[in-house]
Structure I
Amino acid sequence: MRTRGFEIAKGYEDKDIHLPVRKTKNSAGYDVEAAEDVVIPPFKFGMKPTLIPTGLKAYCQEDEFYMLVNRSSGPKKGFIMANSIGIIDADYYGNETNDGHFYFQYYNFKDEDLVIKKGDVIGQVIFQKYLTVDNDSADGVRTGGFGSTSK
């Protein structure tokens, strides 16, 4: 039985994508690389964040989720996550819209373009369990990918 892990997302099978790894035995996060070169322009009010594809999807147990978090070196390099932390539910895996491919969303707060190269470590994934309240009655079913929970 599979518990949790990473796979290559559809469309990225032949793109030399590396599965995330922890660098030390006490690391909480799995380092994730960019799947392709991306340029993040300097931030201007009203602009949308830049999505950086990972070429990955992740699976976990029904009572788990995974967080996308910035690395501690991210702000030193000039980029911050647009949503501060990304929460991805277990049912995002393999969804019909995008196969569960997850992206990191970043803003660049430097004055010049920030160039991310394929293979650069752009963030981390941390798996977690979650709790529900006594009278929880959630019974919805995911019908899409990114941003589809409330639609």
Structure II
Amino acid sequence: MMKKDDFKIDGIDKIILKNLMQDARTPILSIAREVGISGAAIHQRLRKLETSGLISGSKFIINPKVLGFKTLAFVGIFLDSSSKYKEAVNRLKEIDEVIESHYTTGNYAILVKILCKDNEHLMQVLNHSIQNIKGVSRTETFISLEQQIDRQLKI
């Protein structure tokens, strides 16, 4: 059995990945023509990349602004006890506006990324949802004014 550290990708894999990372709907035959191998060979390589755990599925990206969600914030959550972590995360999962959660080092026990319609909505989520979670002693909020970089790992 191959360890994940031993997994290698070659130039053809990189071309396949770059095309699909740019647009997951890129036709396999288009990539096959670019690389000079059959569509079946591309499918085989994709299965190998999925089996390795390097890639997992594909997804459509929703533009939240179109739905009226214009305020993005990062919230550092302080817990009064580290034993409250698991329960706090379970409660955070119930808050639809929480789109990411990270267990962190440093000052915060948890850092969450939340998406709200506006600052008033953000205040409601903070005051009535996040700060009411048992074990949350306080929060520190950072509103994102503009996202300047949005990318995946370079292949």
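General remarks:
- Read-out helix-only ellipticity at 222 nm (-39500 (n - 2.57) for each DSSP H run of 4 or more, over all residues; to 500), computed value -9000, structure in I, II: II
- When distance in nm of label points 7 Å out along Cα→Cβ at positions 35 and 139 is computed for each of I, II, the largest belongs to: II
- Computed 31 for relative contact order in percent (Cα under 8 Å, 6 or more apart) - originating structure among I, II: I
- Across the set I, II, distance in nm of label points 7 Å out along Cα→Cβ at positions 19 and 43 reaches its highest value in structure I.
- Computing FRET efficiency 1/(1 + (r/R0)^6) of positions 11 and 83 (r between Cβ atoms, R0 = 30 Å, to 0.05) across structures I, II gives 0.05 for structure II.
- Parent structure of the calculated result 164, given that volume of the Cα convex hull per residue in Å³ is the read-out and I, II the choices: II
Each value in this text was obtained by applying a stated rule to the coordinates, not by laboratory testing. Computed from a predicted structure; not experimentally measured. Cβ atoms are built from the backbone, for glycine too; each structure is taken alone.
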